[in-house]
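K.L.:
For reference, the structures are reproduced in the following blocks.
Any read-out appearing in this document is the output of simple, stated calculations on the displayed coordinates, not a laboratory observation. Since we're looking at a predicted model, the values are computed, not measured.
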Structure 1
Amino acid sequence: MPMLVIVGDQDTSCPAEHQNIFFDALPHKENKQLIILENQQHNFYTEADCDVLTAAISKYLHDYYHASL
């Protein structure tokens, strides 16, 4: 099962360090990815922030789909 974890490097609610621990503990051996977005906090407030998030998700889905063909 694919698993994508996204966190901002300036997130104080769910710090990237904690997400690394969570990610490493996932039982998935394949199809998992941790993306740490630069200059992002916990929430995505602006359209530009949402564009960064959407691009990260789109790339993951694209790469996952093409890897599974």
Structure 2
Amino acid sequence: MQALAHKLPVTLSSDKGEIELPMGVCQMYCTDLLIVTLKSDTEQLPKLQQVVSDHLLRMAGKETLVIEWA
């Protein structure tokens, strides 16, 4: 998500980050897993999930990445 930093408001620390997108907020926390929390209205949430998923998959490169939205 660092690639978005030049276009959107981003807050980063050593183990977490937050990105303010037009359709909502994406918060990430890294432990052994990457935990992603999305905040958006019901109408915009599917679009936010798609945008975040697309970026995560692109950054994963050849690594296998499983995204499960709960």
Structure 3
Amino acid sequence: MEAVIKSSEIPKTYEAWLRFTTEQCNVELTPEFARQRVAALEDAKSAEAVSFARLYGEAHRARVVEWFRRVAG
């Protein structure tokens, strides 16, 4: 079962996403983890990216990829 957050909880900025991911989701955003997430989500046709976009929208998927790229360095 996929975890889904309410539309009102979806972070709209990098800073909000960073805080949400690290504080509420307790994810350690290391550069290596971020590179793995970029690889999983950057191909908009991959199964994981399609699922993410279906849940949160294509625009948000693209933003999250860019935010993971920032963390990856």
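K.L.:
Suppose relative contact order in percent (Cα under 8 Å, 6 or more apart) works out to 32; of 1, 2, 3, which structure was it derived from?
P.N.:
That value comes from structure 3.
K.L.:
Out of 1, 2, 3, which one gives -17000 for helix-only ellipticity at 222 nm (-39500 (n - 2.57) for each DSSP H run of 4 or more, over all residues; to 500) as computed from the coordinates?
P.N.:
Going through each structure in turn, the value belongs to 3.
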